[in-house]
Structure P
Amino acid sequence: MELSMNVGFGQLVDLINRLPACQIAKIKNEFSDSDIASKAKAEILDFQRFILEGPVMSEEQYSNFKEQRKQFSLWRIH
């Protein structure tokens, strides 16, 4: 049997704060600093991969972009 709940971060913190101190300590001990650091590193690597695999402008597209930006700048001044 599987139970799935959608609990917001604030709600989760509130629920944890309602627990007795010994249970809060158990929760705190469950998550080691190294586990948190490795998960954060994995998330950063995922984001870096997303950025690196994103679309890239060709030289022609970049040249067009610079020209359009220059034209918009001139248009705003006048």
Structure Q
Amino acid sequence: MTLTNVMSTEGWIGVMLDAVDSAGINEEPQPENKPLYVFYFMLFIIFGHLFVLNMFVGVVVGCFIQEKENLELNHLLTPW
């Protein structure tokens, strides 16, 4: 669920800062403990948001347009 929120770019900065400050199990968070996580989140947003999410929206819009065209062809049918 968290990665879905990050992919939609809603509240991703707070999640990224929590990940950067994270430490081991049963340890207190340390400021800027894992700075490489910043690159992970940037790559995840670029790949997840720009490619996966936009491709999903493109497929949905494409199917909608195709169904709309199919329904518009129904007026060409004549009754017997």
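Which structure, out of P, Q, was helix-only ellipticity at 222 nm (-39500 (n - 2.57) for each DSSP H run of 4 or more, over all residues; to 500) calculated from, if the result is -24000?
P
Have a look at P, Q and say which one yields 15.9 for Kirkwood radius over Cα pairs in Å, as calculated.
Q
Work out the source of 2.2 here, i.e. which of P, Q gives that when distance in nm of label points 7 Å out along Cα→Cβ at positions 1 and 17 is computed.
Computing distance in nm of label points 7 Å out along Cα→Cβ at positions 1 and 17 on every structure in P, Q gives 2.2 only for Q.
Have a look at P, Q and say which one yields 10.1 for mean count of other Cβ atoms within 10 Å over residues 9-16, as calculated.
Structure of origin is P.
Coordinate-derived values only; no laboratory data. Please read all numbers here as calculations on a predicted model, not as lab measurements. Cβ atoms are built from the backbone, for glycine too; each structure is taken alone.
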